[in-house]
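Once you scroll down, you'll see the structures, which are given as structure tokens.
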Structure 1
């Protein structure tokens, strides 16, 4: 190529390469400052699309995990209330056995019956008062609550349904209205004992159903946490930046910029050197 003073080909090439190096360094700085490998669709369209879907899925999984935790808290409230009721029924059973002894008279059995009736009233009060977020959970066995523990809309796959229980003294299996420990002899007490035993058994059946649901929820929450972790890792591989690798690339681009600036300066001096031929 001939030497000329009008067109400086070397300077043009050096300038073009310098612009490219500056753009690359700027892009690296953007990635390093954001922590993302994919800043926009042109960086990696496929990764951005998949990463966006995974990001939405991870967010939904975290909410589903919270839902499972809240459902577990509700069941824990139910079990706590029934545990207290169980203690009350055990005390009533003790009173019934005591009233069944012939060493007591009418007056003593009257005292025992007063305590028993007071305790049975407390059973109903606890059942009617135990609630979670405004929902009574121990006095209506016809209510079913659905908890969203998945990220889709298919009930069989994404929802867990739990039916509440009724453990008032008027509930089926716990009907203790006929319990009467008073009287001149042990007749009423002996009649009440099997009623109390049946109530205790019915209560344990209800507690067992709550325990089953608690275990199911725990496994569901464990699975949600595992899926969330793996999905987050997959999203990170696609979107997140390898800082060490990008920092090495940025250092290389800085060297190219410095070299480009130096070479552009040298190229701009070439026409001045040609002037010496005219002297």
Structure 2
């Protein structure tokens, strides 16, 4: 079923289709700096699940409205839960369906502004991170008696290293996009005067020039090495489990035939 055919009216975020094969989720709770309550988190997770099942959509984007990308969980809601003695579930896929999402298709984080706590945890597991030069990142949980346990710590340690992750999580200090670019988490830094979401759409369009089957399998191969930590294990699993599926799809032969015939390929939606 197409994601476009589903009801897409939500209280605290918007779903749009800036281009034919691209879906964009925009967190829209600017009065609360785009913090995410439990109901919103569940709704967003369902959108990402539907995105993975929609053959017509190849790339996703997550961004924020206003001066914040996302400041994490709604701590006013957490306070009420604590008073009620409610245990907060920190299971997968996590806040907004992203911190522990495995998924099938690539998601780009377009970080437009303040990115804190759970917002940072979401970004740490996205496939590409494009950030405004004015964006500020932090993991301030320790300042509130909390720890960021929703999935970012092992992932950040893999991406930016042990000591840099310790620096972020044990101090809770702010860091700029330029710093995280140097550390390897941010893929591209965009001038603060530019619309970072529009830049993300252009990057997504570049990705959509390629085979959707190849996008899925290539992404899987990178993430297998990142998650499992075994280079040869990832290579073997990709070659034995995913390469045959890639070859069986019509996009595999179409790409090679288009090269031989010196023409642009005509991709079909992925069936993987």
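Just so you know, all these numbers are worked out from the coordinates, no wet-lab data involved. Because the structure is predicted, anything quoted here is derived from the model rather than measured. Cβ atoms are built from the backbone, for glycine too; each structure is taken alone.
For which of 1, 2 does FRET efficiency 1/(1 + (r/R0)^6) of positions 111 and 239 (r between Cβ atoms, R0 = 30 Å, to 0.05), calculated from the coordinates, equal 0.00? Corresponding structure: 1. A value of 5.0 for distance in nm of label points 7 Å out along Cα→Cβ at positions 39 and 231, calculated from one of 1, 2, originates in structure 2.
For percent of Cα pairs over 32 Å apart, find whichever of 1, 2 sits highest and give me its label.
1
Can you spot which of 1, 2 the value 34 was calculated from, given it is relative contact order in percent (Cα under 8 Å, 6 or more apart)? Structure 1 accounts for this read-out. In this comparison of 1, 2, the computed figure 4.4 for distance in nm of label points 7 Å out along Cα→Cβ at positions 71 and 255 is attributed to 2. If helix-only ellipticity at 222 nm (-39500 (n - 2.57) for each DSSP H run of 4 or more, over all residues; to 500) is calculated from each of 1, 2, which structure is the one that comes out at -25500? The structure behind it is 1.
Quick check on the output: 0.50 is FRET efficiency 1/(1 + (r/R0)^6) of positions 31 and 63 (r between Cβ atoms, R0 = 30 Å, to 0.05), derived from one of 1, 2. Which one produced it? The read-out was computed on structure 1.
Structures 1, 2 were shown, and mean count of other Cβ atoms within 10 Å over residues 23-30 at 14.9 was computed from 1.
Here mean count of other Cβ atoms within 10 Å over residues 167-174 is compared for structures 1, 2. The highest value is that of 1.
Out of 1, 2, which structure matches 1.2 when distance in nm of label points 7 Å out along Cα→Cβ at positions 103 and 159 is calculated?
Attributed to the structure labelled 2.
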